[in-house]
Structure P
Amino acid sequence: MQKCWVHEVSRVFADRLIDDIDNKWFQDLVVDLMSRSFRCALDFEDLFGERKVIMSDILKIDAPVRLYEHVTERPKLEKAIKGYLEEYNISSAVKMNLVFFEDAILHLMKILRSLRNSRGNIMLIGVGGSGKQSLLKLGSSIYQMSFK
């Protein structure tokens, strides 16, 4: 329950922060709130480090209702993403060759969160060639949305 709260608060607030100083302040505040308000023993590493909270609904592909759930097995998530990329490449005339390093996976999860919400929106900002459009195309394909 607490990890879900951290994830949602991070998506609502931290995704809008623009520098490392602000992000560090936010992360320290969340860790402090978790210990004081929730009396939770989760530390910085559990929330924002190697074991950071990732939520997604793409793991159970065949489920009639996709549940937005905490991802506990990173290899399973990477395998699912690669499977979706293969599906995209089969159905598309223009093939994508993507490498799913940690930041790419996290950005894709944020894109998917926005796409799954009705009237969801996201502004992707970055230098050309950084993969913004490719991740958005893949995310659209995962949810069987058209991308123009």
Structure Q
Amino acid sequence: MYVLYDDDGSFRAGNIMSETDASLQVESESGKRSKIKRSNTLFTFAAPEPGELMTRATALADTLDLPFLWECAPQDEFDAQALATEYFGHPATPVEHTATLIRLHSAPAYFHRRGRGRYRPAPPEILQAALAAIEKKQLQA
């Protein structure tokens, strides 16, 4: 069994070596073992292997349409897996769920983080101001 977890703001996947009520012993693809608090885990999965999951999810995340995700998202706080299911039109696979998490996490102008795997879409006026500020910075650079 494998796990996807949050490691100080970045997502990592690893093989579960052992579990307790409060933590997991996880081995990364490179062989490094880490103790992960259960509160930092996002979800567990059986396939694909962690390295393949992250490679495929990163590639898929780049193809997700942020404005469309923002329009599809509920206006209240939501779980990334629920949005992935809505976006893809079927129960999200681990790759699709991870890709959605990566995309939401990388777009703070569109989505505000509310906890592990939970987000809230930015209100329209805040989104417009943030996008204008991003465009202004790009023009100055």
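Coordinate-derived values only; no laboratory data. Just so it is clear, the structure is predicted and the values come from calculations on it, not from any experiment. Cβ atoms are built from the backbone, for glycine too; each structure is taken alone.
If you rank structures P, Q by FRET efficiency 1/(1 + (r/R0)^6) of positions 72 and 120 (r between Cβ atoms, R0 = 30 Å, to 0.05), which sits at the top with the largest value?
Working: P: 0.75; Q: 1.00.
Answer by largest value of FRET efficiency 1/(1 + (r/R0)^6) of positions 72 and 120 (r between Cβ atoms, R0 = 30 Å, to 0.05): Q.
Out of P, Q, which structure matches 0.6 when distance in nm of label points 7 Å out along Cα→Cβ at positions 56 and 80 is calculated? It would help to have the intermediate numbers written out before the result.
Working: P: 0.6; Q: 1.7.
The read-out was computed on structure P.
Tell me which structure, out of P, Q, gives -16500 once helix-only ellipticity at 222 nm (-39500 (n - 2.57) for each DSSP H run of 4 or more, over all residues; to 500) is calculated.
Going label by label, the one that fits is P.
Given a computed value of 0.35 for FRET efficiency 1/(1 + (r/R0)^6) of positions 16 and 64 (r between Cβ atoms, R0 = 25 Å, to 0.05), which structure among P, Q does it belong to? Don't jump to the answer; show the numbers that get you there.
Values: P: 0.15; Q: 0.35.
Only structure Q yields this read-out.
Comparing Rg/Rh (Cα atoms, Kirkwood Rh), for residues 48-111 alone across P, Q, which structure shows the greatest value? List each step's numbers first, then the result.
Numbers: P: 0.98; Q: 0.95.
The structure with the largest value is P.
Going by FRET efficiency 1/(1 + (r/R0)^6) of positions 40 and 88 (r between Cβ atoms, R0 = 25 Å, to 0.05), which of structures P, Q comes out largest? Could you put the intermediate results ahead of the total?
Details: P: 0.05; Q: 0.50.
Top value of FRET efficiency 1/(1 + (r/R0)^6) of positions 40 and 88 (r between Cβ atoms, R0 = 25 Å, to 0.05), among P, Q, belongs to structure Q.
In terms of distance in nm of label points 7 Å out along Cα→Cβ at positions 24 and 96, which of structures P, Q is highest? Let's see the in-between values first.
Values: P: 3.4; Q: 2.1.
Greatest value across P, Q: structure P.
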